[in-house]
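Several structures are given next for inspection.
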Structure I
Amino acid sequence: MLVLAALLWSLPAHPIADELIHFAQAQTFARGEWATNPGLSTWPTMNLMAAAMLFIFGADSLLAARVMIAGFALLAATGFFLLAAHFDRPSASLKTAQFFLLPIVLPYCGLVYTDIPALGAVLWMFYGAVMQRFGVFAIAGLLALAFRQTNIVWLIAAAALYAYELLRGPATGSGRRLLSLAIYTAITSVAWAVIIWQQGGIAMTSQTQLDHVAGARGIPNMEFALALGFILFLPILAPTRSMVVTALRNRTCQLLFVGVFLIAGFTFAATHPYNVDPSVLDGFLRNRIIFSITHTPLRWAFSVLVAFAIFAFGFVAFVPSASPLKLPLYAFGVAALLPLHLIEQRYYLTLYALFWVLRSPVDYRLERLQLALNAALSIAVLIAIARLEIFI
């Protein structure tokens, strides 16, 4: 609570970045007008909820809308903790603190964006799946889709996990529950597909269709996610060092490393307007990084980083009860990122959250170093945002 209060206090008193669209849309709804902003790329579920806050506290109360998002952050943190405790209770509290103090997570916990409400819904959906609580799973799944349409990938992943839990549990009643799960997933997926087809694509309006989801152009997004994760998670990835070194002595692994190095070097390209438009280039930290990678010899250093990241994440240990979930998690992560043309780190939150839940704890000194690193980076980012120097 204190961290969220400090976050709300530190943010600028006016809308920033995509808040300009989301808060304006909430204000429109609060005034009883139902037209949607042409820049809106998600269904206006979060905006309707924010509008209810504005109706109570006043149409100009940005703080009220941000407090609502902070409330969703608490729900998301609770869902994260419960999910982590299901797999490994002793490490759940520390994992929760570490994840929500990541510099690409904490700032969004107070901004009028869809990402934190959507993350919370996804985490509760997975909690419903592992605990075999169909009501929690079903409601959270609908909310996850209502907040962000691309969560259809994670809905299918959670349904598969639910089925896996049912099949490995007692046989009594599992057949009926599997049928209910299959019917729910099929109806929800078909309804999602029909609505997406009718509106012409994932994005909310025709203006934003080509700017967000447009074919399988997300290889740079996956490469950026790998490199960013490798840097941010370096303390907890450190124990994989000896395994990576051993693997790279193998000729097949060497060829794989070189192949990934070349692919990343030649395919990492930023062509989305929001990544290359000079008017927004300087205001976003990620765009400065992307520009440096694509316009300097850093492209090849970046590709080495991506290759090392693949090995590091491949060798990282999951808690014993979650070991069979490693490859499926990575596969669904690829499926979720592959269509996303815009390179943006908030798209990685669900993948990173589930990875953080399932990873096995490492030496306590590294765990505390990870926590300290996350907190320090978040403070630096929040200071920069407060000064309007950069956005994440």
Structure II
Amino acid sequence: MHDRAGCVSLGGSRLVGWVRGFNVLRAALVIQFLVSIAFNLMGSFFPLFISQELGETLIEATYWTGVLNFVSAFIMAFTAPFWGWLCDRVGTRKILVTVIAGNIVVYTGMTFSTTIAQLLLFRGMQGALGGLSTVMFAILARVASGKELRMALSYQMAAMTVGGLIAPGFGGAIAEFFGYRVALGASTVLFILIVPVAMVIRTPPPETEEATRLSRPEVVGLLPDAVSLVMVYIAISFISPLIPWFLETLGVAEGDLLLYTTVVTILNGAAFAAATPVLTRAGEGKMPFFAVVAAVAIEATAFTASPLVFVALRVVIGSVQAGVPPNLLGGRGGRKGAGIGILNSARFLGMAIGPYLAASILDDGVPPKPFNMLTVMAAFSLASAVTIYLTHRGKRTED
């Protein structure tokens, strides 16, 4: 009788833990979705904003968009582990609210910026905040384990991507009817509205210093996946600031660039979001295959002569790339805040290098520079396939 009562008690405690974890996951998905919208309202028009509001040509604006993305993501790559560590030590809710408040300042500043230097300043400040995704991933790492963590991350990334695919449409519409600065200001308003939601999320309590410290073997164990994530995200993120230029070279009229860019961004994001949970279930063994298919589709973009073919290739690329990040982020390491911060740093580093490197190789866009740029990006995807295969071959992820 005593044993049965003990089993019931243990089962009940597990059920309560599961329910609490589910509620935290649900709240985290809502916050991630709203944050992603706020981040990506400018996704369809930022090069056009720089071109038309700051007086740059479109190719110059494409270059500066790559530089701005690089600055923000590169700094995030160095600050993310610190913010992940703070999540464990101080508490994820306090850090979440702090980072959101910082982004309110950032987007307010960008709304009123009149020079590239001012944009660089505020994107640098954004990078110093370590990225909201670091905080959200740290929350999931505390309430899920093993395969559950990979699936939780896949849903989190799907929410991030869905927000990203909805946002450019809203941002483009706001920019079309009210102007680019009003659209940037809308991000500030949305961040303000997120604060009350973040204040009520129930997160795990802070850890002790001993529990949050990463040992040398733990850090070494994270490095292979971190290297793979850098290359994967170079291949994922390089295209973003280049889409308007690509469409212009394929014959899209200047007046239609905003519409076409928005459509491409939305369809690519929709494919990524829909495929993420599905392909995550395929497991680690399929990751090299996905990376190879992505490389082939990226290289095929160099031979595209039609906007419709370009859109179709972006859908294919978004679909196959979705199967890699959650398995790497939720794989064999990264349970602690600093660990997930290191892996997210690799993600940010890839996001920083990709657009900047692509824009630098593209330069003035005169052939064969576009071909060279796409070949380099395809090579990064192929390289990630090799590193993933070598480091995950014959190994099972922790359950």
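Read-outs throughout are calculated quantities, based only on the coordinates presented, and are distinct from any laboratory measurement. Not measured: the values here are computed from a predicted model. Cβ atoms are built from the backbone, for glycine too; each structure is taken alone.
A few points about this structure:
- Identity of the structure behind 2.2 (criterion: distance in nm of label points 7 Å out along Cα→Cβ at positions 108 and 348, calculated), options I, II: II
- Origin of the value 131, where volume of the Cα convex hull per residue in Å³ was derived from one of I, II: II
- Among I, II, structure where mean count of other Cβ atoms within 10 Å over residues 68-75 as derived comes to 19.9: I
- Origin of the derived value 28 (relative contact order in percent (Cα under 8 Å, 6 or more apart); candidates I, II): II
- Test item: mean count of other Cβ atoms within 10 Å over residues 100-107 calculated as 19.6, pick one of I, II: II
- Computing helix-only ellipticity at 222 nm (-39500 (n - 2.57) for each DSSP H run of 4 or more, over all residues; to 500) across structures I, II gives -22000 for structure I.
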